[in-house]
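A short reminder: the numbers here are calculations on the coordinates, not readings from a lab. Keep in mind it's a predicted model, so treat the numbers as computed, not measured. Cβ atoms are built from the backbone, for glycine too; each structure is taken alone.
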Structure P
Amino acid sequence: MDITINDVYGGVMGALDERFPSVPHQGEDAEPQADGERFLITLSPVEQARAIGPRRLRSYRFDIQYIAPAGSGYEAIFDVIELLFECMEQIEVGGHSIRGSDMRYEFTEGKMHFYVTYQLHMRVESASLPSMQRMDQEVSVI
């Protein structure tokens with residue numbers, strides 16, 4: 001499975017587009033907007049752990065910050081949180097479905113942050129060595 005960091009990032013953006021088509025979203029590299037409803041998506045450093053043999057476990061942790069429209073109460077924000085739990089549970093990446101885990105939200109400095117982790121089992125392709133040709137060997141006892 002050749003899934004890249006950009007593929008997973010695009011899967012999260014696609015899930016937000018599908019569930020919240022009228023709410024703009026931007027990545028961490030975008031120019032900050034002054035105000036208005038939007039999502040800010042931040043990808044934490046990706047981790048990769050070694051597993052048995054050529055297998056690797058790669059973890060993608062996302063922070064999806066929701067900026068509510070001015071004057072929105074907590075009820076409207078809680079509705080968005082419910083929809084985030086639903087749409088981030090499973091995303092499409094490269095023709096495969098990937099399940100989200102460790103989903104939670106918190107309010108920090110008056111802003112809502114929704115956290116989700118996607119874990120992928122990867123297989124590292126090792127370079128195959130050329131096979132040895134036929135060899136005849138004689139053994140004798142002295």
Structure Q
Amino acid sequence: MEKISIRTSQRIDLLDITDKIQSVVAKSKIKDGICFLFCPHTTAGLTINENADPSVRWDIINTLNKLVPAGAGYSHSEGNADSHIKSSLFGSSLTIFIQDGELAFGTWQGIYFCEGDGPRSREVWVTIFPPTRWNGVGRGNCQNYQK
């Protein structure tokens with residue numbers, strides 16, 4: 001597992017971390033497999049969305065703030081209840097295929113770290129799994145892929 005460090009600069013933000021994750025994939029030298037990402041924070045999350053037009057990022061942030069406004073009389077008394085709710089909407093993990101040594105995305109897709117209670121120092125944990133080869137599909141007999 002590799003830990004990617006992230007420093008956020010705003011309370012609510014979406015940071016494109018695609019290049020950082022692709023660097024981990026390249027370093028792994030795995031040509032085909034799966035990239036698993038985990039965000040170990042309760043007020044931040046991960047998502048895949050368009051990364052070509054920056055206005056999409058702002059639309060997501062503005063809509064989140066309308067749907068889950070700060071200071072709306074929540075029971076949680078630390079003042080960041082909205083951040084916990086926003087992170088739950090995104091989720092804490094992503095699974096992305098690796099094909100030919102690259103993250104396999106649809107057109108315009110990228111990976112975003114979704115900050116809900118910044119600015120803070122954060123981490124994303126990354127694990128790369130090689131593919132498996134099945135011997136006798138349906139019989140539960142799986143071997144690790146050999147390079």
Among P, Q, structure where distance in nm of label points 7 Å out along Cα→Cβ at positions 28 and 92 as derived comes to 2.8 = P
One of P, Q was used to calculate Cα Rg over 2.2 N^0.38 Å, for residues 68-107 alone, giving 1.46; which?
-> P
Mean projected area of the Cα convex hull in nm² was computed and gave 14.0; which structure, P, Q, did it come from?
-> P
Computing mean count of other Cβ atoms within 10 Å over residues 20-27 gives 16.2 for which of P, Q?
-> Q
Compute distance in nm of label points 7 Å out along Cα→Cβ at positions 44 and 76 for each of P, Q and report the one that scores greatest.
-> P
Please state which of the structures P, Q yields 45 when relative contact order in percent (Cα under 8 Å, 6 or more apart) is computed from it.
-> Q
